[in-house]
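Following are the structures in question.
The numbers here are math on the coordinates, done by the rules we state, and not lab data. This structure is a prediction, so every number in the text was calculated from the model and none was measured. Cβ atoms are built from the backbone, for glycine too; each structure is taken alone.
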Structure I
Amino acid sequence: MTTLHITYFAALRDATGHAEETLTTEAVTAKALFHDLTAKYHWPFSEANILVAINDRYRPADSVLKEGDRVVFIPPVAGG
């Protein structure tokens, strides 16, 4: 089990009802964590549309997570 600090932006923040949380998970990769959180919060996005940052650096979805990592999922945003 790994304890992670998760930050949510935009539509993901709206879907979770909060901007961040600390959780303990069995997910080994950012992709697995995304799928676990999608099941929990019913996010309307696929992993193909989400960027992930781990410890303030953009990373591929298959990046391995480590104890205490800060993970940010960034959904697509529209601007005008």
Structure II
Amino acid sequence: MMWLKTVSDNEAQGYAKEVFDQYRSRNGSVPNLHRVLANRPEILKGRETLRNGTTGGATTLGRHREELLNFFGATAGGCTG
């Protein structure tokens, strides 16, 4: 059972709805992290700005190294799934 309030597709408005639509079109679903962050759209926007600036070949490291760093960072943080 989730104890953090999540924003449903029907509740999403403005920027959160845009992000939800983008994730749904790319991945078929919206990650629960984004549903929680949508309670504070300014935080969701900051998270997306950071992600867009550090992934997808946006850095001088190149996409492959970015993905390796993300993988090892997630592993070190205990993220699974």
Highest-scoring label, criterion being relative contact order in percent (Cα under 8 Å, 6 or more apart), among I, II: I
From I, II, which structure was helix-only ellipticity at 222 nm (-39500 (n - 2.57) for each DSSP H run of 4 or more, over all residues; to 500) = -7000 calculated on? I
17.4 is what came out when mean count of other Cβ atoms within 10 Å over residues 6-13 was calculated for one structure; which of I, II is it? I
Say we calculate volume of the Cα convex hull per residue in Å³ for every structure; which of I, II gives the highest result? II
